[in-house]
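Below: a set of structures, written as C-alpha cells.
Nothing in this text is a laboratory measurement; each read-out follows from the coordinates by a stated rule. Owing to the predicted nature of the structure, the values given are computational and were not obtained by experimental measurement. Cβ atoms are built from the backbone, for glycine too; each structure is taken alone.
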Structure 1
Amino acid sequence: MATRTLKITVDPDWRAVLRDTGRKSRESKYQGERLNFESADLLLGKLTVLRWALVRELIGAGEVPLRELARRVGRDVKRVHGDITVLSELGLVERTPLGGALCPYKDIHIDLHLRSAA
C-alpha cells in the first residue's frame, strides 16, 4: 500500500467535494485521502491547538498508549482520551486494539483560503 496522505480542506460545497473525491478514487493511482470542513469555523472548532499537538506527537510515532501520549504532551489522561475520541471520529487518528492511538498518515496538508467578502 502507498504511504497514506491526508489533505484537509475548507469548502462549503460538500457535494462538489464528494464528487471530486469519488472521481479521484476511481483513478488507479492512490491520490491520498481528504477531510473537508464546510467552514473555517468548523475546522478550527474541531482541530484545536491541543488536538493538533496530539496529532503532531502521533504522526510517524506508531502506536502510543494514551497514558504515554498524555505524559508526552503534559496533559491529563482523561482530556487526552476525549480529544483522541474526537480525532478518531474525524479519521485523523486510529484507536488500536490495545487501547492506544496512532496516526496512519505520513503527510497531512491543510488547504485553507481566506477571501475578501467584497
Structure 2
Amino acid sequence: MEAWLVEISRAAILVIDTMALIIIVAGTVEAFVSGFVLMLSSRTGHERRDVWLRYARWLVAGLTFQLAADIIETSITSGWDAVIRVGAIAAIRTALNYFLERDMAEVRERNRERRDPAPAAA
C-alpha cells in the first residue's frame, strides 16, 4: 500500500511541476513579447510596469503550483538530507512568492492612488 501511495505521489508531483512549468513558460513568453513591443514603441512607464505586473502574476501562479508539488514531495521523502533539501526549496519559493505578492500589492495601491487622488484638506 505504501509503495502504491509513493508512486501516485510521484506522478502527482510530475503533473503539478509540469503545470507550473507551462505557466511560467507562458508568462515568460508573454512578458518577452509584450516587453519587446514596448521597447520598439514609445509607450509610457505605466504600460511597462503593467507588463511586469502581469509577469509577476504568472510567476506567483507558477511558484504556487511548485510549492504544492514540494509539499507532496515532503510527505514521501525519506532521510533528513532529502527533507532538508525539499524544505529549503519550499522556503525559498515561499519567500519569492511573498515578495512578489507584496510588490504586486504596492503597485496596485499606487495605481489606485493615481486613479482616485485624495481630496485636498480645506
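If you work out distance in nm of label points 7 Å out along Cα→Cβ at positions 4 and 36 for 1, 2, which one comes out largest? The partial results should precede the final answer.
Working: 1: 2.1; 2: 5.0.
Largest one: structure 2.
Taking 1.00 as the value of FRET efficiency 1/(1 + (r/R0)^6) of positions 12 and 76 (r between Cβ atoms, R0 = 25 Å, to 0.05) derived from one of the structures shown (1, 2), identify that structure. Please report the intermediate quantities before stating the final value.
Values: 1: 0.10; 2: 1.00.
Only structure 2 yields this read-out.
Identify which of structures 1, 2 gives the largest calculated value of percent of Cα pairs over 17 Å apart.
Details: 1: 60; 2: 67.
Max of percent of Cα pairs over 17 Å apart: 2.
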Compare relative contact order in percent (Cα under 8 Å, 6 or more apart) across structures 1, 2 and report the one with the greatest value.
1
With helix-only ellipticity at 222 nm (-39500 (n - 2.57) for each DSSP H run of 4 or more, over all residues; to 500) computed for every candidate in 1, 2, -32000 is reproduced by structure 2
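Who wins on distance in nm of label points 7 Å out along Cα→Cβ at positions 52 and 84 among 1, 2, i.e. which is largest?
On the way: 1: 2.2; 2: 3.7.
For this comparison of distance in nm of label points 7 Å out along Cα→Cβ at positions 52 and 84, the top structure is 2.
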